[in-house]
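Please find the structures below.
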Structure I
Amino acid sequence: MNAAETDVLVVGAGPTGLVLACALRLHGADVRVVDAAPGPATTSRANILHARGTEVLERIGALGDLPERSLTALTVTQYLDGQPAVTVRFGDLGPGTARPALYASQADVEEQLRQRLRELGTEIEWNCAISGMTQDNSGVTATLHTGASVRCRWLAGCDGAHSTVRKLTGIPFPGVRLTERFLLADVYAEWPVDRSGGHGWPHRDGPLFAVPMHEVGRPDNLWRLMAYDPTGSEDEQSPEQIVDRFRQLIPERTGRTDIRITDSAWTSVFRVHRRLADTYRSGRVFLAGDAAHIHSPLGGQGIVTGIGDAENLAWKLGLVLRARAAAALLDTYEAERRPLATEVLRNTTTATRLQVGSSPFYRFLRRRLLVPIAAMPSVQRRASRLASQLWVTYRRGPLNRGIRSRIGRSPRPGDRIPNLSCRHIDGNPTDLYNHLGRNWVLLIPGRGAATPFTAPATRLGHNVVTLIAEHNTGRPDVQLIRPDAHLAWRGTDPQRLTRWLDEALRYCR
């Protein structure tokens, strides 16, 4: 069987796979999505969606009413000796940021993405595990557990930390275990604690965290609890045993006796691992999300990193599938995204060791240094931005090699472009982000471009929108902005833009 039945087979219907599938559909690709599970997950798992994640969902039309069904993540209060010691505020992330972080259940995020994917004409195939694959110069033949096979031009493994796709390709997944066990539970509780943010209680035996969660039509008494419990039983724990353990840990770690757990919605036990795939690509097979990298859940970086992987890969696959770019362009996916995963792993590993370290050194750091430092407004602003992933840049990526840019001139190629007020050529107002996701945007200065820039439409096809910047900065630069909101090129010379496009689209060919 040589003819492809679909352009891309996405294995895994979690947030990463669903974002990838939605974005590919926006780029005109045929997509099949398979998942080994019998149906959609109903448990919360990840429970925070940082600003970068909300931007991506909004760009692909999948945010829906999620902000109305979620709580805004505004603060995290740290306690010492049972008393509030410092409150970290997730303040203004700067102009052009659509929304702050949301306390949103992963189940709710996936529900919104499934709905959007259905609108785009694709249904998920549940109870459909992949069991084998072979690839050749023109595509991949994937074997399903039923014995059926699927022929695709490209395959994306978005099937989590225990990825079957990764194992089938033989891509190594080295790493280490960072901690002993954590307990996790979503509980209904009578808890007289402020629900405008999260709470953390450092303790010599390990920290305990509580984050408010929200369910439409239910009382506001749902909390996500997480506790480091290295001395607990190694035997498999039932939900009742985990909740009972939390009933014991809460007064020990918080010093409070006025908290009563009334019921539980979900429980889990996990250990923190740090792992990074040696490569994100094997021929026509890609890895994304937890299949490529796993790290500590502290800081909520997992879901937003996976979503970013998906958006980056989607527009590049879209160009290749439409024969607008050479397949070598796909090498830039790993080149841009793997360094970010390395940085996230480093940051989350440091944060985890600071939180769970039991030596006198770590206890000294938490009490004498981290608390006063965390109270500084400049540190809080930096922490907010770091968690948001709005800082992500591809300046050092291969698509920017050879681009000359004045020192200190910002934004530079590879930087994220915030949402901007713009105008259509006919003068009607619009916003930049209304057009990204499926399109490239050619942004010309407020007074108009002196010379026509025709190369983007010629090289990239119909999905290029020309907009006029609402505010004239006095610079004559034209900006070409990628579908993922990163600056591709800026300048005043149409010939240089043409050369850049030609080099980028046949990258390393």
Structure II
Amino acid sequence: MADRSDAPCIVWFRDDLRLSDHTALHAAARTGRPVICLYVFDETLRQPGARAIGGAARWWLAQSLRALNKGLATLGVPLLLRKGSAATIIPKLAGESGAGAVFWNTIAQAPHLATERDLTAALCDLGNEAQAFAGDLLATPENVRTKEGRGLRVFTPFWRRVQAMGAPPSPLPAPTHLRAGPSLTGETLESLRLEPTRPDWAGGLRDTWTPGESAAQMRLKDFLGHRLSGYTGDRDRPDRDGTSGLSPHLRFGEVSPCQIWHATHFAAAEHPAQASDADKFLSELGWREFCRHLLFDVPDLDTRNLQPSFDAFPWRHDEVALAAWQRGQTGYPIVDAGMRQLWHTGVMHNRVRMVVASFLVKHLLIDWRAGEKWFWDTLVDADAGSNPANWQWVAGSGADAAPYFRVFNPMLQGEKFDPDGSYVRRWVPELAGLPKKLIHQPWEAAPLELAGAGVTLGKTYPHPIVDHRKGRERALKAYEKVRAR
């Protein structure tokens, strides 16, 4: 039998595009054997829950792969790109390169787990070693179950359980050097066609973001050093820079939950007065964890109501209203500001996400799945767990969901969380001349006030596409029909 003690190791990168705290990469480096770093662009998944990533996320992925390739080059190895079914490509690559082992970090989502099972079986048939390591969660779903073996559906007891498990493992350092494997040919990044060209609509994304592990670490350090204090209140203010901005970095694994958890605890220990803000920030990390655990149990979370009673909900099919919502032309300034921020930057402030989602499913009675699909395509941080879980939370059909009769008032939300109107003025500049008392409800302005601000309702800015009071009443009547059934 051939000696394979110095056969290369393949490290399969997926949603973990970083060098530090990368368990699979760390394990491969410790073997001392040559390392082949591989990314497979796999859009062949057909299992329940499999989704091709949206346009904005594709753009981010391209930048993140460039950054990873640059980081790996400093360690002496390239990033090999291949395209197709990972369960087919990786065994072929093992044969082509003479690799004796394949290491990867697991993803606790049904389509990815199915691929891992197929890959493991194929590698075992070839006599190759296959090692899967802990993925991008603080706790594995199998370890957070009810006595009946089910996942928890209420966040607070779920987060208590995770916290009671103690600190996650300390983050691993990045390797300082890797032995390069054999020279191999792969896809170019351009051949994957991840970035828009005709037209190139990504200018706002480029202006807003710097993807990659280095940028993620800098953002985490800046947030903990300058904005953690006051986070509990500032996180709800879209007119302030009060959030971490880490969500897309976390989505692509440029920073790990364990790194965030430990860095936040360290910051709170250094500044005890920030302990409550740190707890609130970590609970947001916990909510991401909660959504991922839901997805583990419900692979079709993006299409199936968690509350079956909502299967009978009388949604309206209204393409005109949906398009107005997507374009930020609803006539409700806080809603339109959020939708325009999303289109330009690939993100939306979390408070505003709740407002615009509530407006779609309650004021317009449009199926939450239509909104989830739009967010999936336009968010750079579109997460397979958080995106559908949050939409279902707002709709009332999900786990630990807000009651359906909670209908966000867009005017009051704007006045409370954007009191000076600076967020609206930034993203809806045609209303910038209105005073703060009118900017969240311009239809209340007198003709002279509108003229003075250069606003002509119905021309420079639309009339509301639905009356707030009537929309709310219609939503509550629809909910009563579901309850009656």
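Of the structures labelled I, II, one was used to calculate distance in nm of label points 7 Å out along Cα→Cβ at positions 356 and 468, giving 5.7. Name it. Only one of I, II returns 5.7 for distance in nm of label points 7 Å out along Cα→Cβ at positions 356 and 468, namely I. Calculating FRET efficiency 1/(1 + (r/R0)^6) of positions 52 and 156 (r between Cβ atoms, R0 = 25 Å, to 0.05) for structures I, II picks out I as the one with the greatest value. Structures I, II were shown, and helix-only ellipticity at 222 nm (-39500 (n - 2.57) for each DSSP H run of 4 or more, over all residues; to 500) at -8500 was computed from I. For which of the structures I, II does the calculation of volume of the Cα convex hull per residue in Å³, for residues 380-435 alone return 112? Computing volume of the Cα convex hull per residue in Å³, for residues 380-435 alone on every structure in I, II gives 112 only for II. Comparing distance in nm of label points 7 Å out along Cα→Cβ at positions 132 and 452 across structures I, II, which is largest? For this comparison of distance in nm of label points 7 Å out along Cα→Cβ at positions 132 and 452, the top structure is II.
Each reported figure results from applying straightforward, stated rules to the coordinates on display, with no laboratory input. In this text, all values refer to a predicted model and were calculated from it rather than measured experimentally. Cβ atoms are built from the backbone, for glycine too; each structure is taken alone.
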